[in-house]
Each structure stands twice: as C-alpha cells, then as structure tokens.
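Have a look at these structures, which come just after this line.
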Structure P
C-alpha cells in the first residue's frame, strides 16, 4: 500500500519541467516591451538588467522552438515571419545585457558591429546562429519582404522605432505596412531637400539596396530606384520626384537607451 501511495505522488519524470510554447511566447515578450520600452522606442536597459525573468522566459522559448525545428506549429508564413522578427528583437536585448547595460554602442570600437552581429551566437530552435545570419539567411532570403527593415531593431538610435508590443501573426501585413510608413515619414530616415533636389535616405537603404530594388522590379517597375520604394509608403500628397539625387545619411550607432 505504501509503495502505491509513493508512486501516486511522485512526479512523472517523462513530463518536461515546462511545457514548450506552441510558437512564440507573445505574452512574455509583450510584458518585456511594455516594461522597458517608451513611446519613442528607447529602452531602459538598466531596468531590464534588474529584472530579466520575463526576457529569460522568452529566450528559453526561442532556444527550444522555431519554424525550422517545429514547422508543424506554424500555420502560415506570417506566423513564421512574426516569430523571426520578435525573436531577433528579443535576442538583441539579450545581446546588449550580455555586453553590459552600460554599453554605449553595439557596433564596437571599429564601428563594424562584427563582434555583436557576427561573432556573438544565440540558440534558435536548437541551432546556433548569429544575428547577421538570422537576418540575412532566414529572414531576408527566406521571405523577400523589405518591410522587415522597418521592423528589425538593432539597438541603435538609427534603427526603426521599436514598438511597445510584439508583431502579431494575425495582423502582421498591416503592422509591417504601418512600420514602413512610419519609417519613411521620419526625417531621421528620409529627409527631402526640394530646393536642392536631393533626398537624404537612411543608411539602411544603402546597406540593403538590392532588397528594395528587387521588390520594385517584381512589381513591374522598369529600372526602379530607391525613390520608387520610398514613395510607395509616403503620402500621395508628398511624393519625391524620381530624378532627385540620393544621398545616404550617417547612421547613428549610439545605443537606443532611454535618457537618465
């Protein structure tokens, strides 16, 4: 009788200590964003360092599950892409904390960002990967959607604004449109000098020119340029003439930390 009672109360060793999330821990990531990101998209890394519990749950879930490790759990490509965008942004948080919340920039002394974006590795669905490989091979090549450049946040002032809520698979198309509309409307990323017939674009348009031009070509635009893509998301009242000269702005690589 005693043996039976012991068997009844002992935990089943075959059950995992924590149930794996079906796709992505949206509630935990929402908690992190709400607590440490302000309306301008700047981050209180010191506060995040003081309480990493929600972030650690997010990272643990990313390490366990991805669209590559558990493809059957992701219903559509929007579910996959939302996962990767949110995972990238969460891993950037983890990377900043690993370097120290007092960090001034993730781009290093040389300004190349090699140590942060290439050398530093994370686990995503059981695979070791760098942030650069995650962006280039899994997101850019895998989805061919230039709007991701208004959604992936690299912990820099020159990045697109980090929203205070996760990207949702159910409304992802709308959210990516809104992110790109906001991005090209900001003088930080697109500044037009009509008198000088020049448009000053974020360095992001320089680094990923091929993504934007390939997209425009796929839409049937002959001999596209970057202005074609920018105009797609600007108000129809303020289009930029296609013959304006393009200059690229200096990228602000300071950490996107909140002011004390």
Structure Q
C-alpha cells in the first residue's frame, strides 16, 4: 500500500499569522506532559508547587539542547555558515539526543539551585517524555522531513510506503517518522504500566534508565531505515546510532547492577 503525503505543514493561517502543525504538536505535547506529571505528583504526594519551576527549566533545556544537538551533531557546517538559522526553531531541526541531554542538565541545574535530591523526582518526570517524542515525530511527518530510505531497491520502485510529494518525489519511502512515533507510544505505555504497578518498589533512577534503554535501543534500530548520510560512507552506523550507543550501555550497566530488586522504593512525603 502506498500513501501519498501531500499534507500541508500549516495548520492555520490567518493573514500574517501562521500556525504550523510542528509547533502546534510540540506545544500540545508539553501541555499533555504537564497534565500527566501533575497527576503523578498528586498521586505520589509530591509538592505540586515544584512542577512549575521544573517545567520552566525543562522547557528551556529541551529547546536549547534539541537545537544545539541538531547544530553540532548533524549539520555544523551549514549552521556555522548561516548562524542566524540556529534560532529559527519553528522551521524544525531538533535533535532528540540533544533534547534528552538538555532535559537532563536543566533538571540537574534546577535540583542544585533549589537543593532537591536529584533522584527525588526524576523517575516521575521521565514517564511522560515519550509524549513529546511521539508528537514531534508526527510533526516531522507532516513537514515531510527526516524521511526514510526508499522501500524499493533501485530497480523496483517499491509497492508500499509513503511518497513525500512535497519533496518533489514520486517513489515510496519508509515512514520512519511514524515508526519513531509508534516506538515512543509503546515506550510510554510500558513506562506508565510499570509506574502503576512497581513505582514504589523500584530502586532510584529505575524509570530514567528504563526509558533510556527502551527508547534509544528502538532509535538505534529505526535508524537503519533513515535516509541520513551524516557520517563517512564507509562507516556502518548513522550519527543517531552512534549517539544512542552510550545511553544504551549506561542503562544496561545500571540494570546489571541493580537486579534482582530488593530495596523499598522511596518514602511518601
């Protein structure tokens, strides 16, 4: 089955005001994330007053980290030649690996400034992260960006996939944006179900490293179908795969050290 993607990246345009799907979905993901984390904080009897401060720091960490990840990891030559393009985040171009790093360091800074133990909230906060990842990838699909490799082999044009007509193409590609969105939704479901059943009986940082292991392992696999050439042709891995290796190794090491689980999770404040 072949789907022709000729969808407009513009959601609403009223005179000079334009709202794009990408920006709308990113904003929606932040709102949904906030509602979920607020519910978790209430359930765990954490101070609701801490959420706003955390989210403010996290928002800037997310945007700055994601953009700088795109700049330094994926296309530094272009952005150094055109530095004004760095601030044009509404055009897309956000790195999930950079976003993860930005979120980590922004929360670390918040915890140091407000003298809160790093492990106190981090496992709760990470549960909703796949929401943002999923909706951003759907935004990428609507923007016809970060496309997959052709489903054909050169001789065969392919009998299934997505034709990104806005790119001027007439052959189908793997819809890797939707693969990653599905991956993120699956990770969200696993994290949420694990939270409901085991949250208070897992060691600190369990959910942080579970997210890292599931998401970045999935990203490593999906990258095989992405049409990205950001490393020398002789190198067998893409930049996204290289950047995924470290979090996979770190999270694997964590679980190797902490199983079987035997300690009580955390006290209810």
Open item on the list: Starting from the value -11000: which structure in P, Q was helix-only ellipticity at 222 nm (-39500 (n - 2.57) for each DSSP H run of 4 or more, over all residues; to 500) calculated from?
Closed with: P
Task: Parent structure of the calculated result 1.20, given that Rg/Rh (Cα atoms, Kirkwood Rh), for residues 201-240 alone is the read-out and P, Q the choices - done: Q
Open item on the list: Matching task: 0.35 is the computed value of FRET efficiency 1/(1 + (r/R0)^6) of positions 49 and 145 (r between Cβ atoms, R0 = 35 Å, to 0.05). Pick the structure from P, Q.
Closed with: Q
- [ ] Assign the value 2, 10, 17, 16, 14, 12, 9, 7, 5, 4, 2, 0, 0, calculated as P(r) over Cα pairs in 5 Å bins from 0, in percent, for residues 97-216 alone, to the correct structure from P, Q.
- [x] Q
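Laboratory data are not the source of any read-out in this text; all were calculated from the coordinates shown. Computed from a predicted structure; not experimentally measured. Cβ atoms are built from the backbone, for glycine too; each structure is taken alone.
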